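Please find the structures below.
Where a number appears in this text, it was derived from the coordinates with a stated rule and is not lab data. It should be emphasised that the depicted structure is a prediction, and the values quoted were computed from it without experimental measurement. Cβ atoms are built from the backbone, for glycine too; each structure is taken alone.
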Structure 1
Amino acid sequence: MKNLLILVLTICTFTVFGQNVENTGIQRKGFVIGLGIGGGVVSISDSNQEVPFDEAQGGISLPNLKLGWMVNERMAILATFPGMTYEYEGKDRSFDAFIPTIQYWVKDRWWINGGIGLAMDFPAFYEVDDVEEEDWNLGCAVAASTGYEIFQKEKFAIDLQTRLQLGRAFLDNDEYRDGVVFTVGVGFTWY
């Protein structure tokens with residue numbers, strides 16, 4: 001799977017940089033939808049661990065979704081869905097979030113994004129046998145990201161992006177699970 005991610009990122013990069021297309025000017029207005037794919041590091045720590053964040057895991061972050069509306073040409077209000085899977089007690093789980101954010105273009109191609117929302121810690125969908133027997137944990141999360149649009153064409157952009165997500169999901173018996181997710185990837189956005 002990691003080799004597939006590297007292959008996709010390489011093809012996207014060469015495709016974008018290999019084109020000799022004149023920039024016709026991006027038109028950011030109205031509805032926004034975006035999809036990101038990437039890889040990164042996730043570190044999970046439970047409140048009952050003696051050494052917090054003692055092990056980080058690499059993995060794939062797919063899909064990172066964003067939906068929203070352009071307020072003006074430089075600012076969007078978005079609902080973002082970042083996250084990453086991790087292994088816990090021999091099974092895959094997902095440390096995701098639903099975060100309302102504001103995205104602002106500092107320059108024509110460079111944007112920053114940040115917000116606060118709902119942390120979600122749950123089993124990966126392919127690991128679920130019985131929904132009622134699984135642990136579904138909710139809490140709070142914050143995320144900040146930045147990206148640079150390497151390709152722009154009227155109502156579409158491809159960017160290189162990075163994101164830092166911090167969250168705490170509450171477990172039973174007043175315990176909690178903290179997660180730190182750092183990802184780097186490619187984003188595809190339609191305006």
Structure 2
Amino acid sequence: MYVDEIRAYQPRDGQEAADRKMILEYIARFPDSILTRENEIAHMTSSGFVVNADATRVLMAHHNIYRVWAWTGGHADGEGDLLSVALREAREETGAVHVRPLSAEIASLDILPVWGHVKRGKYVCAHQHLNVSYLLLADEADPLRPRAGENTRVAWLDAARLLEFTNEWQMDGVYTKLLNRARTLLKQRAAQ
């Protein structure tokens with residue numbers, strides 16, 4: 001159950017500790033709607049930070065709404081298996097078929113503000129994404145394709161220059177920590 005996984009997650013810094021506490025508080029306050037967009041204040045999302053086999057490249061999509069290169073992910077939409085959400089979204093948004101978890105454990109917890117925007121002709125008020133992130137691996141040989149209506153391009157970006165491509169300053173820290181965590185995990189596996 002996603003709540004148990006979030007409770008068990010060991011925050012690695014003050015930001016994650018504060019966000020974990022607030023996510024659990026939102027879950028307790030809105031148990032019937034937190035997994036759906038019906039909760040217009042805040043709702044659960046799941047993202048996949050997708051790397052290649054040696055974490056020298058990151059698979060990202062150029063999203064339509066904010067016109068930025070960004071990770072894959074999406075709304076839980078009632079699904080309590082947030083790893084499955086992250087995997088599904090990574091496959092749907094990039095076209096990559098061979099996407100798998102680098103680890104089944106949560107890689108990061110973050111509350112991400114979403115500015116008001118128009119989606120499919122309807123205004124969506126500003127709200128918060130209670131985001132659970134996972135580290136994913138994808139095969140660079142898989143053909144890539146954008147997801148119509150959601151993104152315009154999909155590409156493997158040079159990890160060493162990642163922040164030159166992404167232009168959401170508020171995501172720099174999230175992407176940096178996830179890249180570092182992916183590299184650490186891959187080094188640990190190589191040493192075994």
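Quick check on the output: -9500 is helix-only ellipticity at 222 nm (-39500 (n - 2.57) for each DSSP H run of 4 or more, over all residues; to 500), derived from one of 1, 2. Which one produced it?
Value -9500 for helix-only ellipticity at 222 nm (-39500 (n - 2.57) for each DSSP H run of 4 or more, over all residues; to 500) corresponds to 2 out of 1, 2.
Also, quick follow-up: Could you tell me which structure in 1, 2 was used to calculate FRET efficiency 1/(1 + (r/R0)^6) of positions 116 and 140 (r between Cβ atoms, R0 = 35 Å, to 0.05) as 0.45?
Only structure 2 yields this read-out.
So Rg/Rh (Cα atoms, Kirkwood Rh), for residues 84-147 alone, computed for just one structure, reads 1.06; which one of 1, 2 is that?
Computed on structure 2.
For which of 1, 2 does log10 I(q)/I(0) by the Debye sum over Cα atoms at q = 0.09, 0.20 Å⁻¹, calculated from the coordinates, equal -0.36, -1.36?
This figure was derived from 1.
With FRET efficiency 1/(1 + (r/R0)^6) of positions 76 and 124 (r between Cβ atoms, R0 = 25 Å, to 0.05) computed per structure, which member of 1, 2 shows the largest figure?
2
Also: Starting from the value 0.98: which structure in 1, 2 was Rg/Rh (Cα atoms, Kirkwood Rh), for residues 108-179 alone calculated from?
2
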